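Enquirer: In the part that follows, the structures are each spelled out as structure tokens.
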Structure 1
Amino acid sequence: MWVCNNCGFIHAGDKPPKNCPRCGSSSGEFNLMPVTSSGERAEKLKPTDYLLINGSTHRAHNTGLFLEMAAEVFREQKKSCQIINVTEWRVDPCWHCYSMKEDLCQMPCRNEDDDMKYFYPLLTKCKGIIIATPINWNNLSAKLKHFLDRLTAVQNMFLVKGETPMLGKTCGIIINGHEDGAYKTAFDDFIYMQNLGMVLAPFGITYTTHGRNFKPEEDHGYFEADKKTRDYVRAVANNVIKFSETKFDYKKIIPACE
């Protein structure tokens, strides 16, 4: 028995179907049942130097393809990294405790019922992050927004305790989509990183869109075959690594988060 990670459709058979008959997801979205709970899996996560955050609902589709391209660079340069597919984890919407009382919002987040508590140590111990997301209505995905909203607990550490756990960490951004909205989406992502004190690597943003003249089901093949797409994604990964290794005295930086 197989279950679709996207919509929950259950398929009986020795192999997963080529595509989910309910939501159209590829076979890579299916998990063999029984599926280990996300909490049990999250407990086994270990820190790495770099985190690659996949904000797509479909872990095995275009955004996942781009992050695999990026991961090649980290492996080639012998840097430890891991891909975090947000769709595989339970990340609840932010409770917005800060709006009620300032010191209610800090690490660890008061919501300890979901998996987000396992990601704070990974985020604060890494050297750099690449965030990748599809374009949804000229914006980042809903699942990624929930994940990034929960970083308010990290940002608010400065207001509560004078601490800046993410200060000086390097970030890169990778966007893909069927039509337009790439740079708007990229800067929506970057606003979170900026308010955490992170630094965008030089040439740290890349995007690829296919265009409305084509069908969405044609996008994946195009992205996979396009050399420029691969070159630019690899460039962002390289730039995040190299910039994260530069030396700078961040003690001179004065935080001015909201």
Structure 2
Amino acid sequence: MASHKVKIDLGSTSTVLPIDYQQGRSVLALFPAHLGRLKALMPTPAYVPARIAPGVGAVAVAAYEYQETSLGAFNELAIVVPLAEGGNLPGQALISALRTGRSPGYVHRLPVTTDLARDAGKIPYGFPKWTAPVEFTDGPGTLTATLFDAGRPVLQLDTELPGGPARQAVLDIEVRLWDDDLPQSCLFRVQARELTQAMGRAGAAMRLHQHPIARELGSLLLSRKAFALQHMASFGAQLFAPDRLSEQIAHRLGAPAAEIARASRPA
């Protein structure tokens, strides 16, 4: 749990940091991608895309269905570039994330389904959020997440859910962002209650439609078939306050910087 909670201003409304996610489910697929193109996508050289093979990085596409949160129910779809912080030998960052449960990643795009979820991510943190429909479709042993724009599909993540026994785990997602022309970061701590994973022939594929976001993603990917898949049938989480605070950010949020800082990490 966080050591402190702080109320912040979102303009037309307010919320409390950390943001609590009491119940949700998600799928996350990792796709091989052009390492050079990922590097060109980074807003700063300090963000180094993780290598999974010579000249190959990764893109994570994750879909979240939040049934109960302090912001209400909403869905979101994240396009994230896993990062290496430390050594970057091929596969090193991925192996470290599997071993420790800690995974840094640059969030490139993050559409959400409600205005409140958009503002609660964009105003305090600089998350690249906008409102758009994200729909989940369940089938026998399958789950599809689809992002829409103006009533037409942008991309679809088709997954065959991993079998085998589910486990519990604590996952620390170290979020890396770009806000006010400066690096920003925060911790998204996930308490997975039912987690399953698959590697290799992971049972996930991407369908891309005629849309600028889909074309950009297609230019990054080396394959539309995933090499890793993670399914959380049930989880809770907390999104802690942003790490980098300034008087400008504190003024924008209507709370003292010292108070916000106390809500930026677990106790």
Structure 3
Amino acid sequence: MEQETRTCTSDDEYPSEPPPHETQNGNLTLSEDQDPIGHAIRDYYTHGHADNIQFFSSHFDEDEIVSAFLFRSFEEMSPLEQNAIELSQGKILDVEAKAGCRSLILQNRGFSVTAIDRSKLAVETMRQRGLKNALQRNILDPSFTGSFDTLLLLRNGIGIVGELANLPFFFERINQLLSPTGFMLLDSRDLNYLYEEEIEWVGDDPYKPYYGEVEIEMKYKKIKSELFNWLYIDQQTLTYQANQAGFQVELVAENMPYDYLAKISRFK
């Protein structure tokens, strides 16, 4: 099927925290020579400053991400991210934790927190900052096991899935990692606003391209990532896909008009 042409009408950009590299193609961890985020994290922690990270995307204008944002305090976080931290309970898994700002807050509140990231440099920095359990792992790697009461996939953490077609496997992994009463908190953005005409929901049509599938490339100094896929998902599509996998979706909060925080748990 031929893909329709769509014209972006807004230069508004959501990813203020950089996403990881492509996962669905088998890159379970990052090599240092293709890890601009990890190098920026290490430089900022070591020297107290770092260049900004350049961000290139198929859907957004070229942008820069301020490296200091990866070390943000609770007060500097978005309302959705703050809300998710307040709702966290029990044994917590922070996915793609970067410099560990969320994990450190939760650890300091007395929670048992495991922070995972595919970047070796990010994990080393988290440990140096005092995080007790930081691992270089990928949530999509079947060899990574555990039982957690709260899974955090924030700053559009579900983007690691890459494409809509990968969601069934993603929900299999979530089912394996959640405790019997556990839940996942994730936020995302509906990219429908980027287009001149409202995009029809694709549902379970495997042949129609989904408008939230974005190609991204990042650069820090001379270190450049590979081109990778990153998924933004609207509430309706997320709910449909989750229901198909045996999960229910509760809308927790919205940052109108495009961003939202959802709580996902098994059907009772």
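Enquirer: Between 1, 2, 3, which one scores greatest on mean count of other Cβ atoms within 10 Å over residues 99-106?
Expert: 3
Enquirer: Taking distance in nm of label points 7 Å out along Cα→Cβ at positions 43 and 219 from the coordinates of each of 1, 2, 3, which one would give 1.3?
Expert: Answer by label: 3.
Here, each number is a calculation from the coordinates, and none is a lab measurement. Not measured: the values here are computed from a predicted model. Cβ atoms are built from the backbone, for glycine too; each structure is taken alone.
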